[in-house]
Structure P
Amino acid sequence: MIAFNSFLIIYLVVYVISSLADLAIDKINADYAGKAGEKVPEAFKGVIVEEELKKIRQYTQDNTSFTLVQTSVHKIVFLFIILSGILPWLANALSDINFVLAGLIFFGIPGLLTAITDLPFDYYHSFVIEERYGFNTKTVKIWVSDIAKAFLLIIVLGGILLSSLFLLVRYAGDMWWVWACAVFLGFQLLMTVLYPTVIAPLFNKFTPIDDPELVLRIEELAKREGLEIKGIYQMDATKRSRHTNAYFSGLGKAKRIVLFDSLIQSHDVDEIVAVLAHEIGHLKKNHIKKQLAVSAAVSVLLFFLASKMITWSLMFESFGFSVMPEYAGLFLVGIMWEPVSFFLGPVGMAISRMFEREADIYSLRIMNDSGPLVRALKKMAKDNLSNLRPHPLYVWFNYSHPPLLERIKDLEACDPIKA
C-alpha cells in the first residue's frame, strides 16, 4: 500500500463522491421507473399493455441491479490498482527495458486486470439477463470469438496509438502535446473511416437491403434529398441479439447507414424509411463532423493540461512513485481525469441529444408526417423493453437520445411545413 498525503486524500474524496453519485443516479432511476411507470403512458396505449409494462419495469430493475454490482466491482478494482502499490512497483521493475515496451506493459497490465474482471459480468448479462428476456441469440462460441477479436484489435490499435504518444513525449520537446493532439485526432479520423469498412465487418455481416419495395423507397428518398447513397446496408444483428436499431457512421466514401435486420423484420416500409430519414438527418446536419470538432477542442485542452502535469512531482509522489517515466505520467493524468469526466459527462450527452432532436425534425420534414417515425419509435420501445419514464437526472448523465415520450411529444407537436 502507498502512503496517504493531502493530495491523494483530496483525489480519493472526489473519486468516491463521483462514484457514489454514479451509483445513486442508477438507483434513483430504477426506483423512479418503478413508481412512475405503473400505468401505460397515454402515447403508448394500444401499443404496450399492462403486462408488457411490468416486463419493461422488471427489465429496468434487473439491469440496474446488475449495473450497481458491476460498477461497484469496477470501482473497487480501480482503487486496488492505484492504492496497492502495483503501479510504482511496475514502474521500477520496467525501468531497465525499452521505454516504449515498458509503457505498453505498464498500461497493459491494469487494462488486462480490468478486462478479466469484466468477463463474468459480460457473460452474465448476455446469457442470463438478456436470455431471460428473449434478447440473446449469440452462442458461447460467438461470445468467445467476439472477445478474442476485440482483444486483438485493442492490442494492435491501442499499441500503435500509445507507442506514438510515448515517442512524442520523449522526443518532440515541450510542444509534444501539439503533435500528440494531431496524432490522436488523425487516429480518430482513421477509425471513423475504418470502423464501418474494416472493423465492424469483423463482427457482423453487412449486405445490401434485399426488399425491392424498401430499396425503391430509399432511392426515391435519396433522389428527393439530392443524395447519392450507396452505403445502405442491413446487418445480421439477430446473430447476437433481438434488439432493434439503426445507425449512421463513417465519412466520405466510407459513409454507411446501417439497419439491423431485426428492425427490418419488425417494422413496415414507411417506418423504416422514417428511421432512415432520421439517419440521413445526421448526415445532412454534419453531426459526425461536428462531433469530431468537439472532440478536437476537448483533446487540445486535455493534451495541454497533460503537458503541464506529466512532470508534476507531487502527483507521482502522491501515488507512491519514486521514478517518473513519461508513460506513468500519462497514466496518472488519465487517473486524475477519471472523476472529472463523470461531472463533465452531461455536456457531451446534451450535445448528442441536441443532434438527435435535429435528426428527428429532419425526418419529420422530409417525410412530411410525424406518424411513421412515431410508430417506429413506439415499436422500438416495445421491442427493446425501453424504460418509458427515466428519471431526469439519469437522462442528464446517461441519455444520448431524448427520452422516448419527449421525442414523440416533440414530433407530434411539430408542424412539418415549419420544420
Structure Q
Amino acid sequence: MKILITTDLYKPSINGVVTSVLNLSEELSKMGHDVKILTLSRNIHSHKSDNVYYIKSIPVNVYPDIRATVLLYDQLINELISWKPDIIHSQCEFFTYTYGKYISKKTKAPIVHTYHTMYEDYISYLKINKKYSRQVVSFMSKNRLKDAAVIIAPTNKVKKTLLAYDITKDIKVIPTGLNILSFESNFDDKDKEILRKKYSIPSDADLLLYLGRIGEEKNIRALLINFKALVARRDNIYLLVVGGGPYEKTLAQEIINLSLENKVIMTGMVDPKKVSLFYKSADIFVSASQSETQGLTYIEALASGLPLVCRYDECLEKVLIDGYNGFYYKDEEGFINNIEKILDSKTLMETMKKNSLETSKYYSKTYFAKSVEKVYKLALSISKTRPRSRRIIRSSLPAFLDFKNHLIK
C-alpha cells in the first residue's frame, strides 16, 4: 500500500505528533508498505530527503515550532500526485492538511486523519476570547475534517470531544504507540548517581519527576503549589522538571515566588537519548495537566517502571489504573497522601513499578501500526461506496481565522 503521511510538525521538533509520525512510518515500512512523509521545511526552500518531502515555509509567532505556508502549487506536490498514494494520513489540521486534500482530489486517495490536539486548551495563544473558544474550535474542526473518510482519536476523551463538535464521521480510538523497548535502558546506579549529582539532588532523597512541554496549559504551577505543601511535611524530597516550552521563564519565576528554588530543578530541553535516564532516576512521575490528548509521557513513565500520581484526566483511562500502577488525585491533600502512600511502603512501590511495566506493553508501536492499517482498509472500503464531494480549496489558512476580527479581545 502507498501511504502518504502529512504533518505540519516534524523533526527536529520533539512532541507527541512527531513521535506518532516517526513510529507509525517506521512500523508501516517494516510491514512492507511504501511510506512517504509530506511536511514543512525549516526555511523558505522546498526540498526532498529520502522519503520526506519538505515544502517551503515561514515561522508563525503563535506557538513554538509552528510554521506556515500559503503555497499550494509546488513541484514536490506534483511528484506526490504522480506517485499516486492509496491512502493519505493527515496528522495536523492546518497547512499540510490542505496539501493532503489537494492530492486526494487529484488521486482519489481517501483521507484518514488523526486528531492530536485539544485546541480549546491552547486558545490563549491565539488571543481569542475564551467565551467563543468552543464555538471557534468546533467550527474549525468540523469544517476541516469533512473531507476525511475516517478520523483516528488517540483516546476516548478526544472522541467524545469530536462528537460534541457534531462531527459525524467514523471515529476510531487508537492510542499512539511507543518504542517501549527503548525505555528498558542499560543505565545503572552509577549513571543515576551522576545525574543526581549534576542537579544537586542527594542520592538518598525522594525524587518526583515531571517531564514534558513547559506550557501554561500543562498546569505545572498547580503542581508546584501541591509540592510546596508536601515539602512542608517531608523535607528530603525534590521535584525535577524536564523539558522546554513557552512557559519556562514564567515557571522559573513561580519557583522563586514559592521559595522552592532549592527543591525544584528545571533542566530545560534534554538529549532525547538521555530521556530514559531521567525516568530511571526518579521515584514517581507526577502531573497536574488536564490538556492531554495522548499522554505519551505517562506511557514512557510506565515503560520505565514508574508509578504515576496525576490529576484525573479522561485521556488517562486505561493508562493510569488507580491503585494498580499509581493514583489519581483531586486536590492538594490527595496529592500529598498518594505520594506518601507510595514512598512509605517499599512493598507498594515495588508492586506498582511491576504493574507499570505490565501496563506499558499495551502501547507498543507495532500494535499501533497494525491497528492503523485496519483503519486504512476501512477508509478504502468507504471511499469506494461514498460519493466524493466537489469542493474548491480556498486557502491553507485555518478556517476560524476568517472570523478573528469578531473574536479577538
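Rank structures P, Q by mean count of other Cβ atoms within 10 Å over residues 170-177 and report only the one at the top, that is, the highest. Of structures P, Q, the maximum of mean count of other Cβ atoms within 10 Å over residues 170-177 occurs in Q. Given that semi-axes √(5λ) of the Cα gyration tensor in Å, derived from a single structure, equals 39, 23, 20, which label among P, Q identifies that structure? Only one of P, Q returns 39, 23, 20 for semi-axes √(5λ) of the Cα gyration tensor in Å, namely Q. Calculated for structures P, Q, FRET efficiency 1/(1 + (r/R0)^6) of positions 34 and 82 (r between Cβ atoms, R0 = 30 Å, to 0.05) is largest in Q. Look at FRET efficiency 1/(1 + (r/R0)^6) of positions 42 and 346 (r between Cβ atoms, R0 = 41 Å, to 0.05) for each of P, Q: the largest one is in P. Thinking of P, Q, which structure, once relative contact order in percent (Cα under 8 Å, 6 or more apart) is computed, gives back 23? Answer for the origin of the read-out: P. Among candidates P, Q, the computation of mean count of other Cβ atoms within 10 Å over residues 162-169 that gave 14.6 used structure Q.
Looking at FRET efficiency 1/(1 + (r/R0)^6) of positions 90 and 282 (r between Cβ atoms, R0 = 41 Å, to 0.05), point out which structure of P, Q has the largest value. The structure with the largest value is Q. helix-only ellipticity at 222 nm (-39500 (n - 2.57) for each DSSP H run of 4 or more, over all residues; to 500) was computed and gave -22500; which structure, P, Q, did it come from? Among P, Q, the structure yielding -22500 for helix-only ellipticity at 222 nm (-39500 (n - 2.57) for each DSSP H run of 4 or more, over all residues; to 500) is P.
With respect to Cα Rg over 2.2 N^0.38 Å, for residues 66-145 alone, the largest value across structures P, Q is given by P.
Every number in this text was worked out from the coordinates using simple rules, so none of it is lab data. Computed from a predicted model, the values in this text were never measured in an experiment. Cβ atoms are built from the backbone, for glycine too; each structure is taken alone.
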